[in-house]
Structure 1
């Protein structure tokens, strides 16, 4: 079932699709979350995993930054490990640590034991999307999932890792096991995104948070084919699709190739690479998203506004250089200590430009 809406006036969808938006669209990764006092109030009584499987909480938390900041898109409140938990993997999100896997995936037997994701296992997510589509009016809703490599790194390491030693050791030393793992995770990611799309999200974003730890050669060999398969499997939906990673300057071209099957491909750029440089690296016809350094929002209003103006100007140069469009965002997620008032002011400034 396809419940997607027609939103012809959306600046976000226009920029993603290579059309001229009525204003520079802006939204923020992690715009819903710990920077908002209203979020902290809700979370005081619920764990992260409880919140991610409660349709009403997902809906309310997703709506909070739209109400407060007036952003041009909502992103579904969830976590990249939700489909793993739903498919039967024992894990939890530990405060100040991140996802912790009870039984890490270390060999071919572990990989073979992974189960596919069934739609009913993430029914609360679908229910939340249905409610959000009704509540958001003309504001588009972005669905999201973690990319196979980032999910694999959590599963193999057992939690967050600085050097991804076990992950790379499996990737390079046991390539058959690695590709079997990545194939299983690509299926889980595709299924999770398909549930969101069938429920009515207007766009999707796939986060490959740790891909920047890889060389371009290793990325192309061990990761790109699996990420490509996810986007290709969902290309029939015709929605904008964004591919994002951190520290991925050398991978931007390959990441844009992975998402090139989308009707409206978008690549997220972190703050280390100018949007103008990124425009020269991605496949022609790709829109760009980014790329204000999240820490700038902690440096005071004057600094934040000056930096935001610079990003908008860089985005205009990138479009002149061949990018299909520019969506203003951060180069990664909103930091918990960020003053929500600064975010609201930056949104208003970007819209005024």
Structure 2
């Protein structure tokens, strides 16, 4: 709940039903309050956004030398270490190392709109928000608090916002479709996720446009990212029931691994009967048999661009975005045919 500017520690104490001294002890981690009382007071203070404002007054008068990193895709998954998914750790590692080279620390922040919010979260110098959703409450919070931010991937709700960077997805997807076509594909199915981010939205629009230009009837399937391999396997059965296409492109490695398992269970040979690729490389794609062709994202180049954009925005300089970086499509056995007429 947004608070009015006049909220004081007395207001927090009154709502929590404790003394002003108890509020101070709860927020500062001092005194002999019970754990239950301390948590209750902190929850009330955060609901009223009192604690964040107090920290901001004390810390944001000058740079604290730290930025926040919010992984919206992991927030949506509901887990922060999904098995076999290494793309997020690559972004985190690249951003952290590059930030340290610039004299900055990086704080990984779970969805700051959820309670309890980490005490320092709204006092950082700025934020990188990865893959923001349409009408994303995290972006709304940063806007409301006046905290500089940049995004990995465009914000689908803010077409005029230019402080973002990402791999050139348009080029990557076209490269995959052209690879399929050169290997004999005349029908291609797309399996995308359900998160309302630009990656899902733009890639479907791009796919439909490519199908129209190639005279191909589009076939779009959707599976929630959190369902992972199981979701991909279920979609594989639906794809087979609808008629086996010449090729299938999945957004994530987990989806692609699940589709491969489902196709194998139905006796559909990959790549002989249908080719398979993923738009994001992972342990799933590299270790599958056959290994799955996938786009290797260039985390280091992209995070460097994001840090450039964020430091410029913190300094009040004009936007130099958006920035598109390069990615590599690694062709593996799942889409490698010796005879394109197969």
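Once relative contact order in percent (Cα under 8 Å, 6 or more apart) is calculated for every structure in 1, 2, which label goes with the largest value? Walk me through the intermediate numbers first.
Working: 1: 21; 2: 16.
Largest calculated value belongs to 1.
I have 22.0 for Kirkwood radius over Cα pairs in Å, calculated from one of the structures 1, 2. Which structure is it?
Attributed to the structure labelled 2.
Every number in this text was worked out from the coordinates using simple rules, so none of it is lab data. Model, not experiment: these values are computed from the prediction.
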